[in-house]
Structures are given as C-alpha cells and as structure tokens.
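Right after this note come the structures.
Taken together, the values in this text are just the output of simple stated rules run on the coordinates, not laboratory data. For clarity, every value in this text was computed on a predicted model and none was experimentally measured. Cβ atoms are built from the backbone, for glycine too; each structure is taken alone.
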Structure P
C-alpha cells in the first residue's frame, strides 16, 4: 500500500517526534561518569552548619560545635531541638542519610515536634553536608547511595538506572527506570542516573 505525500509527511513527523521524546529522559539524566563528578566521597569528611537561636545554652552550643558530633552523622543530616527543653531532651531529633538537607531538616522537625511536650515549636540547630558542598548541584546523593553508585551501580551492567526518594533517603537500582523506582520503594522515587 502506498501512502500519499501529505500523509507520509505526517507519519514521518510523528515518527521523528516519538524518537526524539523516547530517549529524552536518558539525555536529561547524568550517566555514571557524570554522576561521579557531581557527588562527593562516600567516606569523605562532612561539614556542619550550626544554626544558633536566641536562648540556646552555651553547653548545647559547644556540643553542636564538637567534631565528634559532626563525624557521627552521615550526610545529608539535621538536628532539631525544642527551645527551652535543651539538646539532651527526648524531643531532640537527628536525621541522617537523606539526599538533601531540606528533607533531613523537615523530618527532624516533624519528629521533634511530635515528641515535644510543651513550649515553642522545634527549630533546626545543625545541618550536615558533605565537605565541599555547594548549592545548586543537579545531583545530590546520600552517603549510602553515593557508595552504591561507585560500587553496586558500577558493577550492575548496562542498561542501568538509579532512583532515589527525596522524602525518605531511600534508593534503588534496576535495569530500567521502572525497576529502579520499584526497588527504591517509595511513592516519590524518581530516576536520577541512567546508563
């Protein structure tokens, strides 16, 4: 069967559009080599940012500034405390191994406020990031996912995809985006690295 000139042109345009949109996801995501350049060392040093507030005690501030505390929390992490209850209170919450400080802070605040018995709402008093962190990076992975990128993901073979959950810090690896998202296992999982 022969297709008329105009119809053939429409079919060709539709075919080219579908070819162009098909791999666009892969083109937008970094591959392993690019992802390794965007991430930090999986066993690297961390930097902490103490976020003081009016009324924090000198003792609590000294604890937050201690090197021992910073070394105990994997990036990305946060500590939230209830003002007036002190850092040693049962309301204090620490989170670690998120893919960004925003979600680490959100969960630390939620947990702290849930455990707080009275007084003002909890505040974030410490942020933990990888050493050398800078805002605006297109890819941020937690300590465990960074280690998996350099190990398990690298050895996985091709095709391969890594997915992460920003809300929980979970991650997964699979032979395509659907498999990686399924292994990640959270509603917000999304593909972030693809080879």
Structure Q
C-alpha cells in the first residue's frame, strides 16, 4: 500500500482511498440534550455511529468510501443516551493562562514574543500555583518584578486574574474558524 494513493488509515473494514478522507478531522460530540461534550476524531465518531450509540446531525464533509459502501463523513453527532458529568473546568496550563490574558503582558499591556508566566506572590513567599496568582508577563516586566511582591516592585496589574468560565464557546470556540456550522450548537451553553 502506498501512503499517498491507496490507504492512509483503516477502521474495521473502512479503508480510505485518498488523502481527503482524513480520519482525524474534528467532530463535535453532543450529549442527548444537545449539550456540547467533546470534540472527537472522525474515527471515534464513526465508531459511535456504527455501534448505534450516536446519530449524525450534520454531514457537511462528503463521504468516506469503503470497499462495500459509502458512509457520510460526520461533522456533528449526538449521543443516544444522556451522559452525566460534573461541570467542566479549564485546566490550569501555561497555554490557558496566555489565552485568558489574551497573550498580553498584564503589567505593561504589550503583546510581545517570548511571554512568560509570573507568580504575583512569589512561590518562595507562599504564593500558590493557582489561577488567581498567575499572570502573563513579558520578559522585561518579569525581570523588573523579580521575586518581589507587586507593592515592593511598585507595579500593578491591568486585569485581576481569575479562573475563566468553561463555557462552550471558550472550550470549543477555536474550532469555529473552520467549522462555522458548530456555532448553533455552542450558543446557550
């Protein structure tokens, strides 16, 4: 099999014929009450559809052709049963802190390259590794503040840091540039 011509991926008897039929494309997975749950791959979505655990709401991407049949490539699927889960929270990561702060230094307001994370109250002084104690800082402001508090460094914050709400638009909004159809399912959650 040649990677570019015959087969890229195989799922059971689903054998892909060309590069356009990617199995890792994102698919919006909805709960039985239409609440956005997750973004899964096309491969996972097809598994849920074939086993009867989900139904396809929107195709919008063409077909996946197998030796025996053609299957619509899903864009949005909905589970046939309700999944109970706790309210989602945004994970505390460096990327999410940059995203919350709009990739802007919270001391001087500049959008700079090589942004860093600063502890408002330094760790060695009992500062926690938490949403309310971490901010985005440019390298210059981070060096200027050093291991001091805001009062000692005579600096102030532009915005008060807090944990972002895990709304559907915050969690899945980055996909809307390529999947505008999803917007109707993200509204109101």
One of P, Q was used to calculate helix-only ellipticity at 222 nm (-39500 (n - 2.57) for each DSSP H run of 4 or more, over all residues; to 500), giving -10000; which? P
Suppose P(r) over Cα pairs in 10 Å bins from 0, in percent works out to 9, 29, 25, 17, 11, 5, 3, 1, 0; of P, Q, which structure was it derived from? P
Structure from which 0.35 was derived, FRET efficiency 1/(1 + (r/R0)^6) of positions 81 and 145 (r between Cβ atoms, R0 = 25 Å, to 0.05), options P, Q: P
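Check the numbers for relative contact order in percent (Cα under 8 Å, 6 or more apart) across P, Q and tell me which is largest. Intermediate values should be presented prior to the final figure.
Values: P: 22; Q: 16.
Evaluating relative contact order in percent (Cα under 8 Å, 6 or more apart) on every structure, the highest lands on P.
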